[in-house]
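The following blocks contain the structures, represented as structure tokens.
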Structure I
Amino acid sequence: SLERNTVFMNGNIFLSDDTTFNAQVLLNRNESFGRFAPAAGYFEVDPTTTGGAAFFAENGLDATKGPAAVYYRFNNVGTRDNSVTDFQADLKAGLDGTLYPDSFGEVIWETGYHL
């Protein structure tokens, strides 16, 4: 990766003795670069042409089998460069707290939204 920037925040606000607002934020931006080999491809050599007959003779190929496929990495077109910028966000906000009903012990509750 060429560059990475990250921010993380976590906070609580006590709204009352029994209720808390909580939030969490995570932001990330990443730049990366990749370089890959030049494109690969092929071409055919026809044994019935003058150059094709010479190619078949030099490489010991049987001209009666038809054209020969030559696989080649085309260096002249250059490398395949790839730049990528990614952004990620994770946001969460919620409330939590405790209730003390008379009929039974304490009730701990939590609600929130996660994006």
Structure II
Amino acid sequence: MKAQSKNQAEIARCLGRDRSTISRELRRNPTGDSYSAVAAQRQAETRRRERPLTAKMECPDINEYVRQGLTHYWSPEQITGRLRRDFPDDPQRHVSHQTIYAWIDADP
């Protein structure tokens, strides 16, 4: 559609998306004057693979809580549940069990 010289508002209407979604997608995945869905998908997959999975684990409080949980033989699922129970109003302390598993795998 971009190759057909449609503006972002027209593309958004045709696809049933918000104009800002189209703008963000075109800005995030530029390929010259046109747009390539294949190239955009490839870039998205690369970004997903390269993202830091364990960034929340760098917080000393969370790191210590998880380490203590593991020394008590809690599973990552149990640790996740306890974090949510112990800190219900602090989403910064909520860590998924997948993040804990990734952190365990990455820990030398």
Structure III
Amino acid sequence: MKNLFDLSAYHYDLPKNLIASHPCQKRDDSRLMVIDRCSGQIDEMRFHELEDFLGKEDQIILNDTKVLKARLLGHKTTGAAVEIFLIRRIDDHTWETLGKPGRKLRPQDRVTFG
């Protein structure tokens, strides 16, 4: 059996067009990916069908964390579009961020948002 804490055990290809950007109107219609452990076959189901796959000893762990709405769209003084994602607040005036396009952003660049 694979180590359950080894994140590489959970790697799979997921095309970007299959990643939801908005929740379903009926939340129990959300799609779930199902993997048959024996055959490795990947299938799809709806959340309301989940109980069909659970046994008496199975457990469900709920994650109620929320995603920080931290996507900022701006422009450099050159006019180039910039996208900044706030990752982690370091202090009152400093954030760890990711920027797109990352290789063209330098610490001294000025970006205007709004």
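Throughout, read-outs are computed from the coordinates displayed, never taken from laboratory work. Predicted, not measured: the structure shown is a model, and the values here were computed from it.
General observations
- Computed -2000 for helix-only ellipticity at 222 nm (-39500 (n - 2.57) for each DSSP H run of 4 or more, over all residues; to 500) - originating structure among I, II, III: I
- Which entry (I, II, III) yields the derived value 14 for relative contact order in percent (Cα under 8 Å, 6 or more apart): III
- Given 61, 32, 19 for Cα extents along the principal axes in Å, calculated: source structure among I, II, III: II
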